[in-house]
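Structures incoming, each one as structure tokens.
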Structure I
Amino acid sequence: MGLLILILIGALLGWVGSIALCREERLDTLVCAGAGTAGALVAGTVSATISLMSGICPLQMLWAVIGALIAIALSQTLAGRLGNRVLE
């Protein structure tokens, strides 16, 4: 159950992040959702004090949110840098 919660948190934060960053293309939204999911899973797994199959604690959820936000920021930074190189 905890694994599903982490995936949903990451995807939701990625979607909200794409709205906040004014990304209207479908691919940009999917990249943000994927990065958010990956960040939430990594941070939530590293901070796990109990098995992800049994549940999730509030501290683990906080770390998942932080991990998702960091992953979204990194993906957007890399996308911006790669986009500039392609245009030059």
Structure II
Amino acid sequence: MGIEVPAYDRHGRRFDMRLKKTQANKGYRFFGYEWKRSLIDNELAEAMAAGKKTGRKLKAEVWAFRSMELLTESREEGDHHPDGALGVAILI
């Protein structure tokens, strides 16, 4: 199931993704329609193909933060942290 996390790209576009811990590698992954939309909007497949042709690896920075402005009434009760709701910035 995971938690809903607002994620922002380097252009400031918001994507409401689901963040879930996976059992396979004990790591966290983004899921859902908004994750797929962010890949398309940021042309990730094209960037990876171009990098492969030139021998360069694609790098991404993932920043996590909390903000009171991200809290909404629709957020789950368990997601209300004193410093605000969890948000993520993904820079590709």
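Quick note: the coordinates plus some simple rules give every number you see, no bench work behind them. Please read these numbers as outputs of a predicted model, since none were measured by experiment. Cβ atoms are built from the backbone, for glycine too; each structure is taken alone.
When distance in nm of label points 7 Å out along Cα→Cβ at positions 3 and 35 is worked out for each of I, II, structure I gives the greatest result.
Comparing mean projected area of the Cα convex hull in nm² across structures I, II, the highest figure comes from II. Of the structures labelled I, II, which one yields -28000 when helix-only ellipticity at 222 nm (-39500 (n - 2.57) for each DSSP H run of 4 or more, over all residues; to 500) is computed from its coordinates? Matching structure: I. Which structure, out of I, II, was relative contact order in percent (Cα under 8 Å, 6 or more apart) derived from, given a value of 35? This figure was derived from I. Structures I, II were shown, and FRET efficiency 1/(1 + (r/R0)^6) of positions 27 and 59 (r between Cβ atoms, R0 = 30 Å, to 0.05) at 0.95 was computed from II.
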